[in-house]
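Input: structures, listed below.
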Structure I
Amino acid sequence: MRVALDVSAVPPQLAGAGRYIAELARRLPANGVDTTLVTRRDDTLRWHDWSPASYVASVVPNGRASRLLYEAWVLGTSATARTADVWHAPHYTMPHRRSKPTVVTIHDLTFFTNPEWHERSKVPFFRRAITYAASHADVLISVSDFTSRQLEEIMPRHAPLVTAPLGVDLDRFTIDARHDDDVLRAHHLPVDLPYIFFLGTFEPRKGLDVLLTAFEEIARRTPEVELWLAGQAGWGVKAIESQIAEHGAKDRIRRLGFVDDTMLPSLLRHAKSVAYPSRGEGFGLPVLEALACGATVVTTSDTVMSDVAAGTALLAGAGDSASLAAQLDIALSMSEAERSERASLGRARAEQFSWASSIAQHVVAYNLAAGLS
């Protein structure tokens, strides 16, 4: 099986869908898939380093607008596409002119269900892209049962659908905390202060505004606890920046910026609680990574994150700062025995998700698109 995987939209700092695509790029060759990574012209080296067993075709223009036009009208009939058995478009969009069977990944349907969570200019574009993919792709991949259910509700007439839940690197995200103090000190962070940890892009749907409001209450009741924020700035950050600047406990809010792979597991393990109050996701990978590290997780009820956690996380209502504060209080007041028991349950739940299982489902989708099953 020869698969061309379009990685041209993946930013240098991996998060969310970018992490998913990068894991595919690295793991497909080891699972018997002859993989070509289709990259931007200025983005060859990192993909050679990341997935040395793949062939890298650096043919896509660098600018976003030119990249999307090239994908729609040129890339699908290019020499790179013609040498593949299947083309995989892993981020909603797909070639309109194409020479090979095409698989498209749909991460979530929030452009339809909650357009206010996205930049206004992107909503019509991605609605059109998802609608087009649903009716023109040979096979669709969904990253969760939650997204699959939403797709059935919103677009009941669609291409064949394969659900491939995301995985977690269980060798990197572990409960082994022996070196955490050293890692934190190496990054000039204190090891003796309790903190709530947030990881995610700073944008409206992530619920950071709700967390900051909840932290006002927590900070008053628990004077030593800090709030550590990790992640990149997305869109609509002006309100968040103002909320932080005016926060009553702003001197106890640490901005860590983008956190690299070597540091993240330690931050997750060492936290008194990992807060992921997102209003909605396609999967919510930080929750799974935190559970794999044995962290005490607080996330949002009635979302895919609560499905993923399956009873191993504390749940707060979406957008409800009082509910979030109450659940964080519970997390902060847990005994070590309670924390240890929850860590074991969380780790056991995380072990039900592996990249090997996800890759296997992708291979099912590729075979289905190629007419081999």
Structure II
Amino acid sequence: MRAAVLHTPGSDLVVTDVTLDDPEDGEVLVRIVATGVCHSDLSVVRGAVEVGLPLVPGHEAAGVVERVGSMVTRVRPGDRVVLSWAPNCGHCFYCAQAHPTLCDVYVAAAGKGRLWDGTSRLRIDHRPLHHYSCVSSFAEFAVVPESGCVALAADVPFEVAALIGCAVTTGFGAVVRDAGLRAGDSIAVIGVGGVGVNAIEAAALSGAAAIVAVDSNVAKKPVAYDYGATHFVNALDEDAVEQVRALTSGRGVTHTVECTGNPTAMSRAYEMTRPGGTVVMVGIARQGAVLSVPATGFPGSKKRIVGSIYGGGAPDVDFARISALYLSGRLQLDRQVGTRFVLDGINSALRRLEDGAPGRSIIQFD
């Protein structure tokens, strides 16, 4: 099969023929129909996040089950599925504590670029390739753990389903689950990108009284308003924090969702959140970056700083909930689909993301 391979951080991906072995026990072979190009993939390709190489990136995808290994019961050949980049074993310490995205088995496997049994199904020139987040969807096919396959409703397009597999669920859950936003609350969303627009839309759907979009690219202002923002603040303004506070009676917003991973923006997220509020950190920072918040007054602020991964819930449950909201017309997810590419255009898609172009780039295989 053909796949996009990263050999050296900072270099272009190489689209070439690779070998994909058959699924083992508890694994599923999926034909990829659509995969999104996510900022996490860009961070890997550009070397901001350390991974084992050579690697096939890609983790935001949907497709059709082609074959299953033994002991697979959740899906069967022909099923339409969304892929989860955080499959879980269901019985480790964190799974038992209702934190499936922290699954010990997944973390160990993903950290080594392998699948559950510690080996790879991908090979190039007889050498193992690393998997990315147990998915590696920048390829025509992927072998994934069974728990990484979630059934997809028949009326949800594959392009939309791919986005539900990462950006939509991450932004939606950061607001609804991790922030726990209630009707009448106020919120600031820093970074009007693939995750940020979903946080904004979730806040609007949840009845937020004020939704402040914060971004350094003023061209994203109409995009933010289109998704439900009530205000826009230029992140490059020296008084950006004061502007956000002024929009909320000087106290600051009830919640802030930080989607950029920029340490300065993360610190500002804390500053623009009112006492008793919640700061939700979603963005992935560069390796070795440190978050700085004032120590003086922190106990008395009663602020919560929450790390958010995959929207803070269970992917299979959240995928179904979001799909239902989409099918009912309450979430307008089609407008997030931007430029479509074939696999050979993967590097152009990554550069488009890097340039901050609107809409989510999608790699289509059909």
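Each of I, II could give Rg and Dmax of the Cα atoms in Å, for residues 4-91 alone, but the derived value 14.7, 40 comes from II.
Once mean count of other Cβ atoms within 10 Å over residues 60-67 is calculated for every structure in I, II, which label goes with the largest value? Largest calculated value belongs to II. A value of -11500 was derived for helix-only ellipticity at 222 nm (-39500 (n - 2.57) for each DSSP H run of 4 or more, over all residues; to 500); which structure in I, II was it taken from? Derived from I, not from the others.
For which of the structures I, II does the calculation of mean count of other Cβ atoms within 10 Å over residues 84-91 return 21.0? Label of the source structure: II.
Bear in mind these aren't lab numbers, they're just calculated from the coordinates by the rules spelled out. Quick caveat: nothing in here was measured; it's all calculated off a predicted structure. Cβ atoms are built from the backbone, for glycine too; each structure is taken alone.
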